[in-house]
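Student: These notes open a run of structures that come right after.
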Structure 1
Amino acid sequence: MRRHLNIFLLIVLLSGTVGCDRVTKHLAMTSLSGTPDRVLFGGVVRLQYAENNGGFLSLGAELGATARFAIFVVGTGVLLIVLLVVAIKFHRSLWNMAAITLLFAGGASNLVDRLLRGTVIDFVSLGVGSFRTGVFNVADVAIAAGICMLLVRRSNTPTGTTPLA
């Protein structure tokens with residue numbers, strides 16, 4: 001029974017993450033595209049429409065179309081398959097499965113953007129004054145959260161044991 005509950009929770013996490021990302025990107029396209037940035041909370045949050053041809057923080061955006069496709073579509077597809085294999089092999093820990101689910105959901109939703117649009121829609125940046133993050137989206141937050149969860153789990157794992165078990 002517990003296994004079925006865990007699977008249900010992971011499906012909810014996956015669909016909720018992808019759904020939230022897809023809806024917020026649609027809202028960004030329909031309400032932010034072509035408009036001035038919207039500044040909230042004294043400038044700490046800035047909503048701004050951006051289309052990202054590259055990866056994290058637009059890395060690789062200057063590459064040619066073929067190289068970007070190979071890295072960001074084919075490479076991401078391969079990484080998503082690897083994540084599925086890892087998830088199947090190391091399914092004992094709900095914490096690790098949740099982290100992998102977040103990584104998969106974020107990567108898959110950004111991959112959908114690349115396949116449908118050729119770019120990823122970003123729309124949020126955080127900061128104070130001139131110190132700001134890059135522009136990101138919900139999928140990017142999910143990916144970062146999944147990585148942090150795996151790192152936290154790894155740092156709390158006793159020496160000599162595997163963090164993915």
Structure 2
Amino acid sequence: MNEKEPVQIELREITMENFREVIRLEVAEDQKGFVASNMYSLAEAKADGVSNPLAIYSGEELVGFIMYCMDRKSGTGYVDRLMVAEGQQGKGYGRAAMLMVIERLKNTPGCRHIQTSFEPTNAVADGLYHALGFRRNGDVVDGETVVILDLQGERRSRR
């Protein structure tokens with residue numbers, strides 16, 4: 001397997017300075033059914049008060065969007081959205097952003113596992129999540145396949 005140099009990205013807060021650019025980001029036409037718009041995601045984050053929406057930057061270039069939250073009661077971190085803009089896909093930005101959010105959630109006290117979901121026809125998301133260690137749990141939510149990353153098993157295996 002050819003190991004590439006890790007992609008360098010930064011996750012940044014969404015502010016009035018980058019808000020318009022974030023909401024203009026779009027995926028390819030054939031992927032539009034795979035992820036909610038960034039506008040919808042930002043509205044959801046404002047309404048739920050717990051989601052963390054972040055812009056994904058490569059240098060000074062906005063390349064994507066990710067949103068996550070933590071349910072302390074269940075010990076579950078959720079990655080609710082991941083999108084990489086059309087023209088920026090296939091460069092490792094989505095994987096790098098997921099790794100950063102996984103690390104943030106791992107360092108959140110009480111986080112025992114991380115959950116995300118994807119449209120069953122989204123083979124790229126399926127492959128990405130599988131490569132990161134997520135496993136299907138058999139659940140389907142709103143028509144999406146649910147996958148879980150078990151952090152407890154990972155912590156035990158490091159001892």
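We did not get these values from a lab; they are worked out from the coordinates using the rules stated. Remember, it's a predicted structure, so these values are computed and weren't measured experimentally. Cβ atoms are built from the backbone, for glycine too; each structure is taken alone.
Student: A value of -18500 was computed for helix-only ellipticity at 222 nm (-39500 (n - 2.57) for each DSSP H run of 4 or more, over all residues; to 500); which of 1, 2 is the source structure?
Tutor: 1
Student: So, one more: Could you figure out which one of 1, 2 the value 12.5 for mean count of other Cβ atoms within 10 Å over residues 10-17 was computed from?
Tutor: It must be structure 2, since only it matches.
Student: When Rg/Rh (Cα atoms, Kirkwood Rh) is compared over structures 1, 2, which one is greatest?
Tutor: Comparing 1, 2 by Rg/Rh (Cα atoms, Kirkwood Rh), the maximum is at 1.
Student: Comparing relative contact order in percent (Cα under 8 Å, 6 or more apart) across structures 1, 2, which is largest?
Tutor: Largest one: structure 1.
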